[in-house]
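Enquirer: Below: a set of structures, written as structure tokens.
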Structure P
Amino acid sequence: MNKAILHFRDFILANSSLKMKDLKLLVDHIEVHSVEKKEVVLQASDYCKHLYFIHTGLLRIFKNDDGNDVTLSFLKETDFFLDFESTLKNAPCSFSVMSIEATEYLTIPYDKLMAAYEKSHRLENFGRLMVERAFMDYINMTDLSRHPQPIERYESLEREKNDLINRIPQKVLASFIGIAPESLSRIRKRRVS
């Protein structure tokens with residue numbers, strides 16, 4: 001079995017009450033993908049038809065706002081991702097997903113996932129728990145906007161996602177915080193001094 005699929009299996013078995021028979025409903029439908037740094041994984045205007053699981057690497061979710069890329073969130077190892085609006089409404093994505101690092105991820109077709117849910121209540125329950133986890137991550141990331149000052153947004157990100165701070169390029173991190181890269185550089189210098 002592929003290393004990425006083994007990681008997916010081990011992660012799910014360690015974080016749920018699922019059995020191997022539940023996972024077998026998904027394994028045949030998993031595809032493994034690799035992208036290099038700065039490659040598009042999902043383009044705004046694409047239709048999201050898959051559940052994504054990040055095996056290795058780091059992705060960013062962003063949207064183009066009047067010619068400027070605005071970073072909305074990040075996806076790292078063991079994160080799941082699905083653009084629910086695109087999938088459920090059969091509508092184009094309103095944002096893009098691009099790799100920050102070389103990344104390996106798995107995809108499972110959404111229709112196959114729903115069919116597996118019909119056959120396994122434990123799998124359906126695990127899916128709900130992963131949606132809740134993703135929603136809480138989203139709330140934590142968007143909660144930065146409650147801090148009016150950029151330094152407070154940076155400090156909050158440092159507390160909540162310290163493991164990512166040094167993996168994210170300054171320009172992308174500045175975009176996420178909502179400031180110019182030069183301002184972020186000044187904030188970092190002040191915090192080191």
Structure Q
Amino acid sequence: MGSAWEFPTSLNIGGVDYEIRTDYRAVLDLLTALNDEELTDADPQIEAYMKSRVILEIMFPQCDDIPAEHIQEALDKVAEFIDMGITEDSKKPKTMDWEQDAPILIPAINKVLNREIRSEKYMHWWTFLGAYMEIGESLFSNIIHIRQKKAKGKKLEKWELDFYKENKSLIDFKQKNQRSEAEKEELRDYFGYKKK
């Protein structure tokens with residue numbers, strides 16, 4: 001993927017460089033889609049295929065140029081790009097939702113970068129992610145802190161409990177509606193994957 005001092009704009013897959021979309025909005029679209037409970041299917045193979053197509057179509061302007069034998073490598077390289085090459089040893093419980101948290105996340109990132117990110121025509125994902133990692137004391141960080149404690153089953157202190165009661169709608173994850181069987185069939189059709 002190159003040096004941490006440079007912004008990658010392509011990924012080398014099977015010895016060929018493929019241009020990728022690097023604006024933070026594209027990556028957030030991808031993360032939102034992957035976490036969308038509506039992009040699920042009872043058949044794990046169909047679900048994996050649909051999510052793979054979403055990743056490829058969002059990240060690669062020329063996704064159809066990637067040979068089938070290199071698809072898994074492309075998916076792995078996209079994951080590495082999104083994580084900036086930083087790997088974590090263990091899976092952590094979900095403590096944020098890019099879509100739900102956007103109204104409180106954006107002001108926190110604006111504060112770190114000292115500018116309104118939504119007015120930027122382009123911002124590389126790594127700039128956005130770097131700002132995200134530097135978020136200090138804020139409404140967003142307080143919400144993440146409460147979610148982490150709740151996910152680990154830890155008891156909330158009095159101020160945290162009060163904060164939770166006052167901000168329950170911001171802290172609790174919203175339930176998403178499931179797609180009907182007809183909608184799922186349309187998605188399968190769209191992705192070219194018919195149920196057998």
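Enquirer: As an exercise: volume of the Cα convex hull per residue in Å³, for residues 129-168 alone, calculated from one structure in P, Q, equals 70. Which structure is it?
Expert: Values: P: 70; Q: 78.
The read-out comes from structure P.
Enquirer: Assuming 56, 46, 35 is Cα extents along the principal axes in Å as calculated from a single structure, say which of P, Q it is.
Expert: Working: P: 55, 33, 31; Q: 56, 46, 35.
Only one of P, Q returns 56, 46, 35 for Cα extents along the principal axes in Å, namely Q.
Enquirer: A further question on this structure: Suppose you compute distance in nm of label points 7 Å out along Cα→Cβ at positions 33 and 121 for every structure in P, Q: which one lands on 2.5? If you can, show how the numbers build up before the last one.
Expert: Values: P: 3.4; Q: 2.5.
Here the read-out was taken from Q.
Where a number appears in this text, it was derived from the coordinates with a stated rule and is not lab data. From a predicted model like this one, the values you see are computed outputs, not experimental measurements. Cβ atoms are built from the backbone, for glycine too; each structure is taken alone.
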